[in-house]
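Structures follow.
Every number here is computed from the coordinates shown, using simple stated rules; none is lab data. Note that the structure is a prediction, hence the values are computed from the model and not measured. Cβ atoms are built from the backbone, for glycine too; each structure is taken alone.
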Structure I
Amino acid sequence: MSGTAKGENDKMKAVKYLGNKQVRVIEIERPCPAVGHALVRVVASGICRTDVELLYDQPQPLEVIGGHEIAGVIEEANGLNRFQAGDRVLVNCHVTCGKCKHCANGDLIFCPQLRVFGFDVNGGNEEYLSAPESCLRSLPDDLSFEVGVLLNDALATPYHAVKKAVRAGDRIGIIGMGPVGLMAVICAKHFGATVAAFDRLARRLDQARSFGADVAVNTAEDDAKNVARELSGGDGLDAIVECSGASGAINVGCDLLKVRGVLALVGVCLDLRINPTEKILFKELSVVGSRNCNSNELEELIELARKAPSLSDVITHRFPIEEAAEAYRLAEQRKGIKILLTP
């Protein structure tokens, strides 16, 4: 994506995955942005659950520097048209061709040449990042860098799902009260739904209530189906937004829905075991997925962030890059809600 600067004064700190749930802070060359790229000083980089499961929790060391939820300030602009040094920016994690029909529609995730910061190219867990101008988004002055990090993925993904599945007045269930599930609660209330939050942990259900859930259901203790019947007058829920990625939770979600209800899949599930005839076909359920969002939804996300001051409460831990090992340890143990590195 760019060349590299030379010289001992052009070193920077970055977080390297060593394998087996170990990370180390190392020194690497600071990027030198190519023409059409910016050198971004990273102010905040979010740790996503996919970072933990697909990168941190792997047996082998990885060359890539992680972090796909990125906000910062342009340090150097090399031939940019819309941005200059000093601008506050979000970095969209999808590096694409910019020419195909999917890019034209704002559906960057479907670009056949897709590369992703933090997975295919070095991401935000470093002090400086080189990014093409096409990945830069302006961060309004009235929103913090921390909230900006959420707009990239953690809020964008559930927003896209809820927008497709939920209408004003719907009675819906959200399964899995991790960071994405909690933000799905915020989104669903924004769209005027009555929300039942489902999880096995009491502390997460308490958090769900604080973010606006009307009902909180402990699936380890309560009868989820009975709660759904009571909330819906016996018909079943209008929509389920599944954020846990657990095969069993997806099956339960189908059971909680009414005839012709909507199941929105957000959580990453790698091994689903389901009887589609019984669970989906007989009730004529609609199933939608949400991998991320459409880039044209950014202004909607910004307005939502402005109307939901509790959004910043999702961020519970902040660590300097030197303490990355502790940050990842807490994230792997599901401590707190959203954890940030602040290079």
Structure II
Amino acid sequence: MSSRSPLVSIIMTSYNASEFIAAAIESIIGQTYPTWELLIADDCSTDNTKQIISAFVDRDNRIVVSHNAENLHYLKTRNRLFKQAKGEFVTLLDADDLMVPTRIEKQLGFMLENPELAVCGCFASYIDQKGNPIKVEKPQPPTEYDDIKMAFPISNPFTGSSLFFKKSVLFEFGGYREFFSGLCSEDYDLGSRIAEKYPCANYPEALYIYRQFPTSTTRIRDLDNPKKYFSHELAQLFIKQRSNGGQDFLEIENNTGIDEYINELTKKYKEDPSLMHIEMVTSHLYAGLIKNAVHEAWLAIMANPFKLYNYRTLKYALGKWLFKTN
């Protein structure tokens, strides 16, 4: 690693995270790289999250609190904290996740050795609610810039909160676009916009530890909120539009175009409600949540009992579940 020791700002938001936030903060305090600040904002929790945070503030003066006066949700809160960051580099940790002890040292060192990079992600490992390792059926993301650019139109080649930014680049792009507040896929959108202009990479080691929950999934499926349901597809649409014409619907403020696109995507799910559950099976299998996958496969049959594929999906999910339990 370079002899430079720049300040790294770590951003954390919390909401009712009392069960896990102490472990998350401890994983930051335990970093092998010491020159960091933790900017942490509680988003009006109703449990004792703020009291837990206060105990750490008394213990380590590198921790700075900036709690929300009203509930803003995590994306707007992150953008607010980005503006307060004093570090030359900025990264993230969710309040229920963990960093391996060498995460900051290795990602920062890689950025310093490759100063052309605007962003550096990393691989991730996964644990359950109790901290036990989970095997996730998901390929590791690409590491080289050319491969990352090629991947973006198909899927997000970055692992969410593992992103490690140059603060100057983060400010140039204005952080997350608040259209995605409450929708998901904000990391996909931000990473794609930066990668279109600047070199990016993924550090080829699992330095970020995601905690998976039985009720969690990357894509929350709810047709009552179709923009949330299709946030991944919206990020892909914006990538395609910028590639073809230079600007996307958000940049030209074309809300009508977004609504028309969402309505078109929604049609097939209204015709066959089981599609939503089949997609959830895939998401749960990727996340290692096999029991949830079985449940969603059963719901697919209930939604459309005349579709043979739904029975095959249930059989496949049950096979995975039986293999796991034996």
Structure III
Amino acid sequence: MKMWIEKRHLDLKVNWKLSRNQTTFKENYIVHLETKNGIFLSEIAPNIRYGESPVEIEKQFSEWLNKTDITRISGISELFLALDAFKLFHSLRFGLESAFLSALANEKKMSLSSYLGLPAPGAVATSFSMPITPIGEIKDYLAAIKRFPSLKIKVDAETGPDMLQEIRKHTNIKLRIDANEGWKDLDQFLRFEESLQGMNIELIEQPFPSSMIDEYKELKKKTQHKLLADESIEDVGDFTELQEQFHAVNIKLMKTGSLIKGRDLILEAKKHQMETMIGCMIETTIGISYGMLLGGMADYVDLDGFLLIKDEPFRLVNEAEGILSLN
């Protein structure tokens, strides 16, 4: 049995600009796990929001592999013991776990969905994302993605109002507004919300930093829109606390560090009458194919990360008219 990771430089189709950073490329890792039954792949998509860097990914992976006897991992319990013995970045932990889960399912001659007790993955509709975009480029951007049922817009306090007014001129599509913690003041955000009157707003995602718990609780009392938690939930979630701040949670496998934890967080959210989204980072279709396993469990799907990559290399997921399916 052998395991290694391969860095992949992924050029993007657009300048991916959020409220906190921007980039024209992404560096992810492909995980390879070779067993007697074949090679099983997964993906690591580091996120700087959580302090994840390529240098540290490689360092943590080498340390884990050198100190772990991977030949002794023969089931989920052994896998969790091996992973939880180290403090790993969430994206790295996900990449390791999911490669082993695929191999373990194959060993039992089962699909991964069956092995984890999930419904078989089917076709799902995804939103498509727009980064913070110059006003003069919005019309053309929208024209190219009109087949999608909803649009997820990256905004910040400075550009958000003008972007949305321009979008309003060209479409009445459902809008998911993603602030990536871009606002720091409740009253300022409430004034921004006033500018949304008459727009087809489906969700507003993480307007404040996750630390602004009191502001979230106050906003939930005052807003007319559904609030979606993203950065406020990672690999664990206090849903008693979260339901006082939000109406829904965004589960991303690279953020939970685990396909199994992702599944369990969706189930726990539903117990607390919260809606769920299955989301993603910028990932190839290897990572997205794992997200598709949870697509049927979620109320909203945002798995467009692979569509932002130029010449996506693996083509494990197909998109047609805004609908995703596994190839």
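Quick one: helix-only ellipticity at 222 nm (-39500 (n - 2.57) for each DSSP H run of 4 or more, over all residues; to 500) came out at -13500 when computed from one of I, II, III, so which one is it? Please report the intermediate quantities before stating the final value.
Details: I: -7000; II: -13500; III: -10500.
Derived from the structure labelled II.
When distance in nm of label points 7 Å out along Cα→Cβ at positions 90 and 314 is calculated for each of the structures I, II, III, the largest result comes from II.
With FRET efficiency 1/(1 + (r/R0)^6) of positions 34 and 306 (r between Cβ atoms, R0 = 30 Å, to 0.05) coming out at 0.00, pick the structure among I, II, III it was computed from.
Numbers: I: 0.30; II: 0.00; III: 0.80.
Clearly, the read-out refers to II.
Which structure, out of I, II, III, was mean projected area of the Cα convex hull in nm², for residues 10-121 alone calculated from, if the result is 6.7? This figure was derived from II.
If Rg and Dmax of the Cα atoms in Å is computed to be 20.5, 69, which of I, II, III is the source? Structure I accounts for this read-out.
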